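Once you scroll down, you'll see the structures, which are given as structure tokens.
Taken together, the values in this text are just the output of simple stated rules run on the coordinates, not laboratory data. Since the model is a prediction, treat every value here as computed from it, not as a measurement. Cβ atoms are built from the backbone, for glycine too; each structure is taken alone.
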Structure 1
Amino acid sequence: MTDFWIQSTRIAFPDGESPGALFLSNGKICAIHREGSAPNDAPVVHDLGNLLISPGFVDLHVHGGGGADFMDGTAEAFRTACQAHARHGTTTLLATTTAANARDIFRMLQTATELVDKETGGARIAGVHLYGPHFHSPAKGCHPDPEQFSPEQVKKLLEYSPILTAATIAPEHPDAQAFAKECIAEGIRLHMGHSHCTFAQAEAAVVWGARHVDHLFCAMSDRARLRLEQTWPMRGGLFEATLCLDELTTEVIADGCHLSPELLRLAWKIKGPDQLALVTDAMRGLDQPIGEYIFGPKESGVRVFSNGRVGLMPDGKSLASAIQGMDEGVRQLIAATREPAWRILRCASLVPARIAGLDGDIGSIESGKRADLLCLDESFRPLRVWIGGKLILGNC
């Protein structure tokens, strides 16, 4: 791989934006000249002028894109989705399952074992985010009813622990505590989501080892929902626990449709910039025409609709996943919070990398980390994307 320098008047470092130059060698960031430029005798220098250099985006929660879903279970589908998200700046992702039947989940996991940390022509797959089967059915969202897994099937799931980076549970699920303990023992990070649990149940899950909550505000309990079951005293749910408990990080789908700007501002005020991640939660409709799609495996998934901005259930009222890339999330969160770009870019890079336990290698522009970098225009659209120092989008 060719060694080279890239330089710009704008580089998004973890603690601020400044001019500088980066030396890339063997897929790593090997030297940083902050406030400086490449050496005069450097053989290859790519001068990006006033364009912003950002760390590559890290997506913790993504189901597909470009017409493919990871639950299709084929290498072609995996590569298609990874290439689609790379066009939007994602350089690392966790391939996320749906709450499908056991056959389809195991098919997806088997394909993932062949592609984790391998070349995809797009975003690198760092691992799998296991969604289902431990959901609360009334909070399933656009997922099919979660299938009840037998003890034998759970044991088989855990055999894939080397590639399982995270698993999501609803704390009130009857098998949640036992599964949570097994996940923690296997080094699988524990998330909460698709749940109507009480604050107390969420707090109990923190004791089990849960440290993250999926898509804040979406498919979760709050005071108003729990009051339908118990009028008084009013109780907090997963929403209130997420905002209250310092142990918990969370994420938002900032696609302009799932959440209004004031909700993004609230999430940022209470949890950001060190505990709030951006995710896409995108399905196969990303970069595809308006029309009908299948969420999950083509053979057994749920019929949804893309209106060109977001996924919807057939009734046109309920949301069904997303169809925007991470670059849109960056734009939306910057517009809602009016924060400097470098601070919001942390939510798309360093914070999700840290949540996934990958921040020692990716997520920020620091010497020794992998050269996953973006060149962004004034609208935060990727003009160039490097993954491991290899240019996969744009030209120099």
Structure 2
Amino acid sequence: MITNAVRFGTGDVVIQAQGYQDTGSQAMLLATPVASATEAFARSDAMKHIVEGVSPRLLASGLLSSAANSDGVRIMGVIPKQERTVSLIPQRIVEGSYLADDQQSGVVIGVDLARKLAVKIGAKVVLMTQMVQPPDPAAPDTGGGEMQSTLLRVGGIFRTGVQAIDAHIIQLPLSEAQGLLGVPDQVTQVAVLLEREGDAMMVAHGLRKQLTGEPIEILPWREAMPELARLFLLDDAFNYVMNGVVLAVVGLGILNTILMRVLQRRYEFGLFAALGLRPTQLAVMVIGESLALTAFSLGLGLALGLGVQHYFATHGLDLRWFFKSSLPAALVFDPIIYARLSVTRVVSSVWIVFLMATVISFYPAFKAARTKLPDALRVF
């Protein structure tokens, strides 16, 4: 879920102008050297196996119009080749094709937006937005805030299942967006995608050292998307509570099974005691039986659990089935969620259950060790 969320959002690490996180002003831009330095950092020997992709983006708000309707949109100017390495949108094209590397114009839009504008592949649309700065910096008062428009042709339509993306996000070539906004050689942010989400803090620290002195902010995804981070934190807390409940139920089940076996075998334990088996040996026998039962159960449980995990790792869980057509707008991750196995969690869970079963078996073993003669040999 985290991997998919960052590929629909800012990436594992994002570089943007100082203060952009708080204001979201489209006038706060990065110079080209910052993007170039980030790409050079990603290609370094230390980072090339950690960084999966780097994509500069120019973000702005605008109005997209067709002959039938118009709607407000979020503009994303991207370099197609680099955007493919960090975003899931290029993989979610359902009609037409994604932006070509040599394409100077054109646009890809979401299915909800295409439906509202009543457009199909090849249709012409007009994008209108406000220039970020005047064409002539020497005369800032003559052209600031001038409205600009351009004619684009719809080349692709994507469906992510995320309503906020399918209804409002459009992507067009970075050069086209820069010309429309009047900001040549400038971008809003640089998104960095990593092989492992856990390396985000380390990479952010390395970028801060590389770009020292620049008026920028470098944020790992947990700081760039705090609402999403809190959602996953709440999910983790809920998982711990549920795991505690499950372990309690498992523990009671183990205790009931072993204790019933001990109580039903009083005659057998009495016979062993009569033949000279010491109480300690009786207790060790019960503990050994419980551990053998636990080991067999864990093996069967792992086989069944890994089988289910393999299915969801290869086929995924499509949440769109639960929400009919799309997810609620508040959710920003890919609705098709693929399972990813955590070996550490599996091993820790197995050890917790095994140790819990060992401790729980002490009470039934104590009961078996206290078998009294001749009552245990009495046949009713």
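Structure above, values below:
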| item | result |
| --- | --- |
| Top of 1, 2 by Cα Rg over 2.2 N^0.38 Å, largest first | 2 |
| Which entry (1, 2) yields the derived value 3.5 for distance in nm of label points 7 Å out along Cα→Cβ at positions 264 and 368 | 1 |
| Structure responsible for -7500, with helix-only ellipticity at 222 nm (-39500 (n - 2.57) for each DSSP H run of 4 or more, over all residues; to 500) calculated and labels 1, 2 on offer | 1 |
| When FRET efficiency 1/(1 + (r/R0)^6) of positions 24 and 296 (r between Cβ atoms, R0 = 35 Å, to 0.05) is computed for each of 1, 2, the largest belongs to | 1 |
| Structure with the greatest value (metric FRET efficiency 1/(1 + (r/R0)^6) of positions 16 and 112 (r between Cβ atoms, R0 = 35 Å, to 0.05), set 1, 2) | 2 |
